[in-house]
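See the structures that follow.
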Structure I
Amino acid sequence: MLEATSPRAAPLDVAVAAGPEPGRRHLLMCPPEHFTVVYSINPWMDPGRAVDPARAREQWEVLRGTYEAAGHRVETVAPAAGLPDMVFAANSALVIDGTALLARFRHPQRRGEEREYAEWFAANGFRVRRSRHVHEGEGDFALDGDVILAASGFRTDRAAHREVARVFAREVVSLELVDPCFYHLDTALFVLAPGRIAYFAGAFSDESRAVLARRYPDAIIADERDAAAFGCNAASDGTRVYLPAGADHLAERVRAHGFDVVPLDLSELRKAGGSVKCCTLELRH
């Protein structure tokens, strides 16, 4: 059954790193120095399909440069050999009010990332909390104002939703993913601005679609073609939407709702099942 989990306990009161200037976002990214596809943990990954590392780095650099040109502050964590998916920084944690709730990865191929990111957060002044339950950070959690939208079904346990509610003292709305091609929430839904979202309905259970329709009657609904182009793996700063190139119909609809659209080609990284949002973790202070 779907649930809205009420908050209970606030995070610890410890000094944290300074945030960005007002109106700007503070972001964490990881260069794709070791990016490749050598295993398959989602339907998009095919170890037999060639990956161009130089092109992946080019595309990633364009994404980082685009954020910086818009005035956002971008930090980078050093990539570690043997962790090809570490480039997908969004999966590393959920960071709100200076607290980083670390991911606890389901697949053993990614568990080595936990230590690398934990060390970065601790060294940069964030409160580090280790998770009791399996979840994959902003892969399956999306902050909408004071509410956290949360998914389960493939990578995140429902118990992690209750843990997030306790750690961050916020309401958590649980949703269920049912299509393995959309194995993380951030492949199927993104927040444009508080109270405004876009999503692909086919990724969710009937009950979850009803919840989304009730809470967001004016949401932008992505079609199947745009979803397959990873159009919902987008990031928004409230004014601009950084959208994977190729999701043309979704881009038109986002523009019609008053947002600027910045299309970005991350086709190499998409070979591992990730795009714009997967590469982008927001550091909220």
Structure II
Amino acid sequence: MGSFVLDRLMALAPVMRVVSLPRGRHRLHVMPTTAGCEVQTSARYSWDGARRGQKPFTVLQHTISGAGWLRFEQMRYRVREGETFVVTVPHDHRYWVEDEGRWEFFWISMSGQEALRVHRNVIAAHGPLLSLSATTIDHLASCCLRIVESGDGAPGAASTLAYEALMALHDGAAGADAPSEERLGPISRAVERFRARGGGRFGVLELAAASGLTRAHFTRRFVKVMGAPPAKFMREERLRRAASALISNPQATIKQIAASAGFDDANYFAKAFRRAFAASPSVYRRQAHGR
């Protein structure tokens, strides 16, 4: 496809297509909600994932040119040209463009249990920021363009386009490039090492060693960059990973999920999980699977 599809999307910008199901329709497992392409240059463009309502949906956004910012929980990312981020709502994240900056992008938002499941699994395995292949980006851009140009098509046809995009993300994420060591600073490098290990039993000393800094210097710098002490950050990361495992591994017991996330005490895990997600692990799992 080359850049032909992206050229067509950019020629249409700014453009947005809102897709909604007719009243009385049964919910579909994957359904596009919005798709489009635009350029943002004002700090007024800012989306807070904790303030977009309680109805769950996903966002996939690819940077065509320029750059924007993504804060995902306690981690900040510069989303550069050629990079794609994925998030779910509601969630603790924010993405924005700095004042007098420039961010050109296309996006696809989806609803439905399968869309949420795949996006959450991608984030758990690779983080929210991806470097996808040109082939995958062209495929996603093609889906976005077809959603935009679909007009008032049948819900099933719209769902088919969203599912095609979802599977392109699923397959493309498996071959996504990891950030280079040169790009990662000492704090980000330590965080990536922690995530690569799956969280688990990973202490502050090991985190500091991964950064190449002394523990005292690392802790001071970590709080400045991440906005939270290393121990708190790791606990929140373990809880996020456990939440993903509760959905993706329904056969595992709560105790097994807790242990795999690095919590030796299942009771403490349950209390910490409830504080973080406003639901017990078992209730969270039932709600995620629509039961």
Structure III
Amino acid sequence: MPRIRSDAWVAGGMNVHGSAADHVAWEHVGRVVRESKSSFYWALRLLPAPKRAAMFAIYAFCRELDDIADSPAPADEKRRDLATWRQEVNNVFEARPATSTGRALDHVRRSYPIERDDLLAVIDGVATDADGPVTRPSLSELELYCDRVAGAVGRLSVAVFGATGPSGAALASNLGRALQLTNILRDLGEDRDEGRLYLPDEVLHSVGIAARTPAEVLADARLPLACEVTASMARVYFNRAAEALSRCDRRSVRPAAVMMVSYRRLLARLERRGWPHEGPKVRLSRGEKLAIGLVHGLL
């Protein structure tokens, strides 16, 4: 990933004056994005510089929260860290951020109609993981979790993209859920090793899997049936997202189109490979990502 220069970000239209603190904030956000090596990077590169900077600030916020949930720290410490972030979100909307990422988000919320409740929802979703491994959530619990960790990020994103109104909201909700379910299916083995299992209880019950521990569930011969049911749920959300996207201004939601095509391809690849799989994580190559960006992001 190319080095992100803080002065270029400040000059990119974020309504800042280029103070030393602003430079530190944008450099910090750039460093978080660089080190994450996220698949979202190539989609976000399609945005104009100000919107790209805004999305990178939102991504850095999410990445720092994920790092809290994934850390080996005791649950009480994680809760304290997340409580600090809740206060920082309130600080952002009161124009007195205390952190570099908060300072960047303060500029974002001045330029785009992002909602405080969506930032807080992301924290609530991360808190679900921080409180202990999630195993066999109910469908309603999984729905709420997906809305918090993915749907809320989608709503923040469309606010930056400029896709407001019912179509933008539907795109954010459905694409967020589709991406999250695809991630769940991709990361079955990795989550098992962390004591987690996000496949819904009702789906596992419907195929006759009664085991409670992630290791036992993944060893069950009926697991592919449960995975296919979950994949079908993801496909429904992808279809709804595609319909919502067709009602949006195509140019404003290019990153969403690229992510939708990329993750649909990833889901299809997971299905062809079969469930579960103990080999390397299924990914799209850099070349594939670039090609998708060129074909679907420049239309």
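The figures follow:
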{"read-out": "Structure (I, II, III) behind the derived value -7000 of helix-only ellipticity at 222 nm (-39500 (n - 2.57) for each DSSP H run of 4 or more, over all residues; to 500)", "value": "I"}
{"read-out": "Structure from which 135 was derived, volume of the Cα convex hull per residue in Å³, options I, II, III", "value": "II"}
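Quick note: the coordinates plus some simple rules give every number you see, no bench work behind them. Values in this document were obtained by computation on a predicted structure and should not be read as measured data.
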